[in-house]
Each structure stands twice: as structure tokens, then as C-alpha cells.
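Below you'll find a set of structures to go through.
The numbers here are math on the coordinates, done by the rules we state, and not lab data. As the structure is a prediction and not an experimental result, all values here were calculated from the model. Cβ atoms are built from the backbone, for glycine too; each structure is taken alone.
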Structure P
Amino acid sequence: MNFTKYIKAVGTGPKGNRDLSFEESKDMMRQILKAEAFPEQIAAFLVGWRLKPETIEEFSGALSALDELSLKRKVENSIELGYPFDGKAKSPYLLPEISKQLLNSELNLVVTGDKLQPAKGGVTTKELCSTFKESNLHFFDRAEYLKELHDLTELRLLLGLRTGFNTIEKLTSIADSRSAITGVHHKPYVKKYIEIFSHRYERFALIQGDEGTPELFKKGTLWVSEGGVLSEQVVDPAFYGVKGREDLEGLARLNAAIFLFVARKATSIDEAYASLEK
């Protein structure tokens, strides 16, 4: 089908722009992934889509196309961790220590990754997960589970901008996990992320994590959505005796406890944290 109509929908200007329907957005994404549109067309659309900006229905349609092309593999007793694909640039990853804290918990961690994507340059989960292996960490390389999107890396790097991909690629339901958690910078994004992702999991959480990751480094809010009900609570590392950002072991234990709580392996963060101290 003609991809030009989608460029016109997002790139005509405030008076001429329009939102895409679910089916249009699914077709748009399918054409992009299957390289049925020229690279110049894809780049033009992605910039216009971000400036329009994207709608929940458009994200949902695009996700549906990603689902159809992704090679999924179920991981039992797992929680999916939504790390951004532009890496961490300011802080170390807590993930290696978190996975060690959870080795005896019967909770598997699902992480996806790829080569560095725009716009922040940092260490990616792919680089990180190539350096350590734990039995409870399951890393999915996008070059293998969704090569079509992986192949757009060079184009995205040439653009050098955040696009709609940065939002929808963080959580893929790649392992059919019942729960998931990702990072969010500000409360206004909470409603948006819940509308996009919560129906894909039985229990979905957002946390004010470090650099957009699901890793809490300082006092912040945790939001949990389950069965259409949203709850929120403030989590303060100091309450658990964590001595600031330098106490990486303490931070890892607290984040492991949060993951256990989100995955329904404990009735509270306090209970989970106490169980990890034993």
C-alpha cells in the first residue's frame, strides 16, 4: 500500500495532520518493518509522528505489528524489565547484583536489548548482559527476535532523535511474563504508559527509576496497575538503611524486593526486603 498517505497524516502541519486508526498504524509499522517503504519515507514519518505527536491507539496498532513479527519464547515465573535501548550513561547498572539477590527466589528476569539506539549514548543492556550470566536472567537479543527492527538501527542513528520506537520497544511481552516494570521520569507519563502497556500483563508497574530504567536509586514513586486499579506508594531507600547512591548492594537488594512485590512473590516491599536479608 502507499506509504505516502501516512507521511501526509503526520507531516502536513497542525491544520492538516490527523491521527491514524489502529489498523492504519499497524499497517504503517508493518510496511516499515518489512522495508516496503523507502528509508527517506520512514525517516520523514518518524519525525512527523513524534512532532504530531503519537496517540495511544497509534502505539497500540504499532505494537500489534511488532508482536506479529517477534519470535517469542515463554519464560515461566518471570517479570519483564523495561530498560531503554539508549543505555545508561551516568550510573552503573544494578541488574547484575539484583539477579544475584534473586537467585533463590524462583523469579526469572526478562531483559531485551540491541545495539545502541538514539538519543542518549550509554552502555546498553546488550553490552551488559554479554559480560555476566546468571541462571535467572534471560536476555533476548533483538537481532534474533525482531531483526526487522534491529535493521533500522543505522537509520535511527542517522536521525539522532527519539522517535515512537523509543516508547514501544521497551516492553515487548517477549516471554509472556505475567508482570512487568519499567521506568518513568514524570507522573504525566504514568497514564500514557498504563494505557499502552498494562493490558499486556496481569500486573504492570512504573517507577521513577534512574535514567528511565526500572532501577530505583533515590526516593521515588512506584505505581502498580492490576485489574484496572492503580495504586501508588513512595519508596525511600533511606527507610531501608540504604546509604545513598554509593551503597550499590543495598540499592540492588531494595530493587530486588520491588521486583518480588510487583511479581506477587511478596505481599509488600518490606516483606520482600526482609526475606532477602536472611
Structure Q
Amino acid sequence: MKIEVKKLDNEKRELNIEVSGDIVSKKLDDVYKEIGKEAKVPGFRPGNAPLDMLQKHYSSLAHEQVIKDLVPELYNQAIEKENLDVIELPQISEVSLLADRISFKARVQLAPEIKLKNYRKIRLNYKRIEVGQDEISRSLDSLKESHKVPSLDDIFAKGMGYPDLNELKAALERQIYLQKENAQRQELESRIIEAITKEVEFNIPQSMVSRQLDDLVKQAKLDMALRGMPRQQIDGQEAEMKKHFQPQAQEQVKVYLVLAEVAKKESIAIDEHMPRRVMEFLLKEAEWTQEK
């Protein structure tokens, strides 16, 4: 494998990758064998067409399959060999395949250099979660108003799916407790994020920001459509939405990259579950103090 690495800027590289020899010719042979099992060539039964006839009728299909199989494999070998910390899918171009040689270019985005401060032992103040009787009463009053009933009693509770009023009150208490618990968890996670990203400056890849921005705008447009807003009206707001969501997209990418840096240092797999696993790790490592 021949690899040439061209520096485009601090965090972008262009790889010229070329491989020749048996790995290419063998892959072509294997692909033609697979095609030959089902290929329909005039004058031959499936599985009996000679190689030259398969090459005549199916060369485009064979080359397409070889490229599909080999390019990702060789690309991964190349970035591992060059020890490149790539954070996005590559831009592949100038793919060339001959009988015993394949070459292509891969433009890649490297992970920015992130100098983390101490992310262990983050101080977290938490409150013991309690539910007051006044909170339960307010929830009951809200139920009473929404259902327009004159009184709250066992009959009303049964209509709500509970055997009596006390059980309904207990269910409301549990519901309020969970709401408070979730709110506190979100607050603690926000403090963790603020602590590890505060004063950490690095070049945020704008290609990642653009993709995240597109996702946010797409979701916002879907929400509008579900609310019944006309398509023309939704499309007319796209420019304003992009402007509105730009800071959020920028911050979300920054947070993701900082969490990914923690993951690398702590040998946590970088996959779709990475943010949650890193957050669980940071919460375990934090110093918890109960507020009085």
C-alpha cells in the first residue's frame, strides 16, 4: 500500500492511496465468480459462462462491487497506518480500478486538539427530593378543573383508574417525585457539561456544525408540519431557522467533541452510546454534596 498524506490545513488531510497486486486481482476474481453463479449470458447456462464472457457483459457491475468492497477496507487500513484521528466520514474521489491496481483520494477531517482541564471530582450540589402535601393538592385541583367535577372523592378516583382517592394521591406523589428527579438530573448534567467545556477553546469543524444545523432545522420543519403548517410557509422560514439554530448547533458539536475526548482518555467506545456512557462516568467521578 502506497499512502501520500497532504496537509490541507491544521485539521484536514488529503490521502492518496494506491494498492496493487494480488489483493486487487483476487478480489476481482472473487466478484466475477459470484456474478457467474447467477449471470445470464446468451448461449450459456447460469454458472457455466467463461470469464471472458462475464468480463464482456458484466465488467461495470464487477468493478462497481470491487470498489464498494475495497475502498472502505483500504481507507481504514490507511488511517490506522498513518495514525490519523478522523472524526467524520471521508470524501472519496478519483477512484481508479485496473486489473491489478486500485487508487483513490480521501479527504478527511481530523479531530481538533482539545486540552481538557480536570474533569474528575466536579463538585455537584444536590437536594434531597421531597413532595409536599401542597404540591399534591395543587395537582388534585388541576385534575378537578380539567375534568370539571364538583368534588374529589373515591368515585372520581375510580374513574381515573385507581381504587380510591388515597391511591390517586399516592400516584400523583410518585409522578411529582419523578418529575423533580428528572429535572434535577438534567440540572446536574448541565453543570457537568458547563464544568468540562468552560474555558476550553478549540477549532470546531464547521462541516460538523453544518450537518448538526441541518438536522435541527429538519426536525423543526417536521414539528411545524405535524402542527398543520403549510409547506410553503415552512420553507419560507428556513433561513430564519438556520440563523436561530446556528449557536445551538455550534454548542452541541463542541459538547460532543469534548465528551469524545474524555471517552478517548478513559477508553470508552466512541459509538452512538458514547455521550451517555461518558456522562455516567463523570457523574460517578463527581463529588456530591447534599444541600441543607
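For distance in nm of label points 7 Å out along Cα→Cβ at positions 46 and 94, which of P, Q scores largest?
Q
Please state which of the structures P, Q yields -19500 when helix-only ellipticity at 222 nm (-39500 (n - 2.57) for each DSSP H run of 4 or more, over all residues; to 500) is computed from it.
Computing helix-only ellipticity at 222 nm (-39500 (n - 2.57) for each DSSP H run of 4 or more, over all residues; to 500) on every structure in P, Q gives -19500 only for Q.
Assign the value 29.7, 89, calculated as Rg and Dmax of the Cα atoms in Å, to the correct structure from P, Q.
On the way: P: 18.9, 62; Q: 29.7, 89.
It must be structure Q, since only it matches.
If you rank structures P, Q by mean count of other Cβ atoms within 10 Å over residues 54-61, which sits at the top with the largest value? Provide the component values of the computation, followed by the final result.
Details: P: 19.5; Q: 14.5.
The structure with the largest value is P.
Can you spot which of P, Q the value 2.9 was calculated from, given it is distance in nm of label points 7 Å out along Cα→Cβ at positions 230 and 246?
Numbers: P: 3.8; Q: 2.9.
Label of the source structure: Q.
For the read-out mean count of other Cβ atoms within 10 Å over residues 14-21, a value of 12.5 was computed from one structure; give its label from P, Q.
It was calculated from structure P.
Could you figure out which one of P, Q the value 5.9 for distance in nm of label points 7 Å out along Cα→Cβ at positions 158 and 254 was computed from?
The structure behind it is Q.
Once FRET efficiency 1/(1 + (r/R0)^6) of positions 38 and 142 (r between Cβ atoms, R0 = 25 Å, to 0.05) is calculated for all of P, Q, which comes out largest?
Across P, Q, FRET efficiency 1/(1 + (r/R0)^6) of positions 38 and 142 (r between Cβ atoms, R0 = 25 Å, to 0.05) peaks for P.
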